[in-house]
Each structure stands twice: as C-alpha cells, then as structure tokens.
1. Taking 25 as the value of relative contact order in percent (Cα under 8 Å, 6 or more apart) derived from one of the structures shown (1, 2), identify that structure.
2. Computing distance in nm of label points 7 Å out along Cα→Cβ at positions 14 and 126 gives 2.4 for which of 1, 2?
3. Taking Rg/Rh (Cα atoms, Kirkwood Rh) as the quantity of interest, name the structure among 1, 2 where it is greatest.
4. Taking distance in nm of label points 7 Å out along Cα→Cβ at positions 94 and 142 as the criterion, which structure among 1, 2 has the greatest value?
5. Here mean count of other Cβ atoms within 10 Å over residues 86-93 was calculated and came to 13.1; which of the structures 1, 2 was it taken from?
6. Using Cα Rg over 2.2 N^0.38 Å, for residues 22-69 alone for the comparison, can you identify which of 1, 2 gives the largest number?
Structure 1
Amino acid sequence: MDDTLVALFLSAPKELAGDLRWSEYPNRTQVGVAVVTSDAVAVGQTLAVVLAVRERRWAFKLKAGAHRALEWNLIPEGEVRRHFNRCPRPPGFPVEDRSPIHEHVWIDGRKLSCPVEGLALSSHREVFHAFCKRANIDPKDAYTQPTETQLTLRR
C-alpha cells in the first residue's frame, strides 16, 4: 500500500463486525481477530496480540487485506528498544524511537515508528479502544478479554 492509500484507509470511518475471537498459539501467544467493515463491506481486520508469559507485551494491528496499515506495540517500561526511521522521514517521525509504547505506520512501504503518549498505565481494553479511535474504527462492544491471564510482576 502506498502512503495515500494508507492515509485514506485510516481516515475512512470503519466499525468492527463481531467480537474479538481469541486463538492460542505456541509460547502462550494469543491473537484476537475481528473483521473491520466500512459501509457494511469487509475491508480488513484488526488483531490484538498478547504474549501471556511477558508483562504488558501487547500489539494491536490494522490490516487492509494482506497489508498492514497501522500497528501499536507495547512493552514494559525499562525494556530496551530501538527503531531507526530511514530518510526521508515525514514530519513527526524521529530519527530514532526508543519508546516502549509506539506506533508503526506503513508509508511508501517503509515501517516508520513514533511514540504513542498517555497509555502507560492503561488496561488492555483501554489501549484497544484508543487504537480503534486512532484507526477511525467504532469498536462497538467487540472487545473481549484474552483467554489466558497475562503475567504481572510485583514491584
């Protein structure tokens, strides 16, 4: 998808058709999938990924067909992460992004990364709803909890 199509897809009003349906994968990974529609036509899917053996290891993805248009990744505060955005970079994308909560957008086939602010203490449900808002998706009542409890470290 080129950047114009990504921008159009993200800006178009969308909604979820049905609940997140969770599946189990190796390494205690769970993936919740819901169909994304626009004007009652399926246009993609949203995925919520949880790695149950790691604290706050979450991903939220929006796909248009086989193409990823938007992705948020969350890792625990203090974990080391580095992503370099190659030149040329659109405004708002730093040269290097080390943020534990960050967004990936596909522009001209490049996976660009920038921080997402204000979600550090949010629950999985709250981050899912914030992701839907960013992607212009009405989540309706589609959110369902992952089927397995995620590891939580005591501090």
Structure 2
Amino acid sequence: MKMTDCDTYRIDEHGRLCGAQIHDSTLKELKFSNNECSLHIEAASISGKGVCIEFLGLTQLTVAEFWDGAILSDIYVWNIFHVPEICWKIPDGVWNILFKNRLTKEDAPKLAMQIAAKHPDALVIQVELSYGGAIAAICRNIEIDGKRLDLFERK
C-alpha cells in the first residue's frame, strides 16, 4: 500500500487523511454534481485558510442528517478492500452511513463486495462532521486544492 503521494498528504494507520488541515474547519460549500459524478467541499480552517476537497468518479454517495453550521472533523480514506472490518459494527461507521435506510444489515455487505468487484481501485471515504451530519462515498479519485492525490497503489 502506498501511504503518500508527496510530503503534504498521507493516510495514517487508521485511514485518516493527514496534511489537509481540515480539522475543526467551517464548512463553506457542499456541491454535488450528478453530471460529473463529483462532490465538492469547500471549508475554512480555524486560521482562515481555505481548502477545496473534491471526490471524483463517485459510484455511491450518502449525505446523512446534514445540518447547517457543520464543522469538518476528519476525513478517512481506504482502498475498498482495506476498510477495517470493525466499521460494520460501528453505527456511524462508513458502511453503515453509506447504506443507511437503503439496505438491510444482511444485504449491505453483499453490495459492498459487488461494488469492490466492479471497482477494485475505488476509494471508500468517510467525512466526519461535528454538529450535524456524516458523508460516506465510494469514488475513484480525490483532489485537494486542485491536486489529485495518489494515496494507494492501483491494481
């Protein structure tokens, strides 16, 4: 597994995206494009520095219980075959957010395996928000401030 694409961004041992300086950022814009299969997030850090994060090539997306005033806490990124198994047991784990109110607990793992077989290079994303909501997605790529990240070896 490739853990970094440059000195700026990396994924830690828990799957947390480091280097984007998003913790406690104020969410400024959330834009979904069905035509482009993308989710665009703009946030402002505590220092006021802006950051733009885009999830490109979306195949699945859930934005759950989103409220105004949301604060970005953390972003987790896993290769679709390396999402920790414990995520299935955590109510606000990425798989449970992604399939919330769409599938039974028995059917969700089956669909996850089907998606993985169809998109073996996919990334599974969880955006934790304080004060309202959660975002879970399966996508092909991530860009931060216009720079495409290459965080994992591709098949």
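1. 1
2. Going through each structure in turn, the value belongs to 1.
3. Greatest value across 1, 2: structure 1.
4. Largest calculated value belongs to 1.
5. It must be structure 2, since only it matches.
6. Structure 1 comes out on top.
Readers should treat all values here as calculations from the given coordinates under stated rules, not as data from a laboratory. All figures in this text were calculated on a predicted structure; none of them were measured in a lab. Cβ atoms are built from the backbone, for glycine too; each structure is taken alone.
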